[in-house]
Structure I
């Protein structure tokens with residue numbers, strides 16, 4: 001359970017909380033299973049705080065610091081986390097459905113198995129984040145930085161990754177049905193065994209990407225750059241390759257590049 005003294009100090013207001021944290025910077029505030037639903041915590045310093053299982057539904061955490069905070073299984077649905085610093089935080093199994101994460105810093109964050117469906121992550125920094133088996137269905141990830149991120153077996157169905165950076169991202173076995181990857185940087189990304197049925201990859205950068213044994217049925221690659229990509233064993237039935245650069249590309253039925 002939450003430390004009642006910490007909870008009372010937090011609810012006393014931003015000034016009281018700031019003064020206490022300044023004098024007790026070595027203490028990790030404990031809000032385990034606390035009910036903070038709808039609370040205004042904008043710009044509050046919650047770095048290193050323990051918020052395991054806390055209810056933050058609809059709370060305002062815009063511009064707040066949650067650096068290296070523990071939010072395992074926390075409920076952050078419909079929470080405003082715009083421009084918040086969540087770098088290095090642990091949000092495994094957390095509920096972030098319909099949350100506003102525009103411009104947030106989520107670099108190196110652990111979101112394994114998190115529910116992030118319908119969330120707004122436009123322009124978010126997710127470099128090196130762990131999103132393995134996370135649910136990002138229909139989420140907005142336009143211009144999001146996901147380079148080196150782990151998205152293995154993640155649900156990305158109908159999500160919008162247009163102009164996002166997925167350089168060297170791990171997408172093995174990810175579900176990308178009808179996902180929008182327009183002008184997305186997927187250079188050196190690992191997409192082996194991924195499901196890209198009817199995905200939009202027009203004008204995407206897929207240089208040296210691994211699409212081995214991926215399901216690309218009906219995918220749109222118009223104007224994409226597949227230089228050096230590996231499509232060995234992939235299902236390309238009905239895929240659109242018009243205007244595609246296939247230089248040094250390994251096609252499904254070939255063991256050598258074109």
Structure II
């Protein structure tokens with residue numbers, strides 16, 4: 001995964017240049033939370049610096065909370081996203097339905113802007129990556145691979161955010177999607193179970209990709225907004241469907257209990273007579 005990411009450092013007599021190079025990869029999202037860095041010997045060779053100098057650089061990055069060194073387990077990129085909400089706030093948000101509407105309203109504006117910027121700024125590599133993710137999503141859909149579709153959803157939105165080439169926007173979106181992945185506002189699977197939803201969402205994602213790849217900034221923003229509007233409506237419908245099924249189930253339990261009670265009463269009457 002890290003082949004070609006690290007470049008030899010000129011005049012690397014100090015660790016500063018190694019720190020700056022790794023910082024660059026973290027800032028631009030090339031290295032993400034949980035990624036493993038190459039082994040010390042390999043990384044020192046790639047950077048063309050001594051292992052003692054590399055250790056100084058890694059110690060500096062670890063002291064700033066950017067990487068984690070695990071004894072005997074390697075060095076990893078730390079959780080750069082972290083907790084957007086404290087646990088009590090996350091639990092509070094999760095208990096109130098209106099937070100989901102606020103979340104989607106926020107995403108609508110943020111993602112519309114990101115898609116528009118991506119259409120203007122995407123490089124050939126960005127467009128190739130988006131096309132690859134779109135192809136994987138279509139394949140998952142055809143295989144009825146729900147988890148593959150869910151994973152592709154996050155991959156696609158992250159790729160659009162990265163193609164906007166604005167590091168503040170990219171990291172903000174990553175934090176936003178972490179909340180989604182953790183099911184703070186709603187579980188994505190519940191909307192995919194609605195009839196026709198998987199097809200509609202796939203088409204919407206493909207429309208976003210097509211607009212970004214075509215360099216159509218207005219079209220990309222519009223396609224993104226249509227997608228979020230549809231998701232918001234689907235979340236409401238999924239909740240109503242769940243409530244109807246819950247109420248119907250409770251009524252059936254009550255009806256069956258009443259039926260059984262009447263049957264027992266009749267049986268008892270027959271015994272007495």
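Here, each number is a calculation from the coordinates, and none is a lab measurement. Quick caveat, the model's predicted, so the values are computed rather than measured. Cβ atoms are built from the backbone, for glycine too; each structure is taken alone.
When mean count of other Cβ atoms within 10 Å over residues 97-104 is calculated for each of the structures I, II, the largest result comes from I.
Supply the structure label, taken from I, II, corresponding to distance in nm of label points 7 Å out along Cα→Cβ at positions 137 and 225 with the calculated value 1.9. Derived from II, not from the others.
With FRET efficiency 1/(1 + (r/R0)^6) of positions 25 and 129 (r between Cβ atoms, R0 = 30 Å, to 0.05) computed over the structures I, II, the top value is the one for II, the highest of the group. Across the set I, II, Cα Rg over 2.2 N^0.38 Å reaches its highest value in structure II. With relative contact order in percent (Cα under 8 Å, 6 or more apart) derived from the coordinates and found to be 8, which of I, II does the value describe? This figure was derived from I. Have a look at I, II and say which one yields 23.4 for mean count of other Cβ atoms within 10 Å over residues 49-56, as calculated. The structure behind it is I.
Name the one structure among I, II that helix-only ellipticity at 222 nm (-39500 (n - 2.57) for each DSSP H run of 4 or more, over all residues; to 500) of -2000 was derived from. Going label by label, the one that fits is I.
Looking across I, II, the calculation of distance in nm of label points 7 Å out along Cα→Cβ at positions 33 and 201 that yields 4.7 traces back to I.
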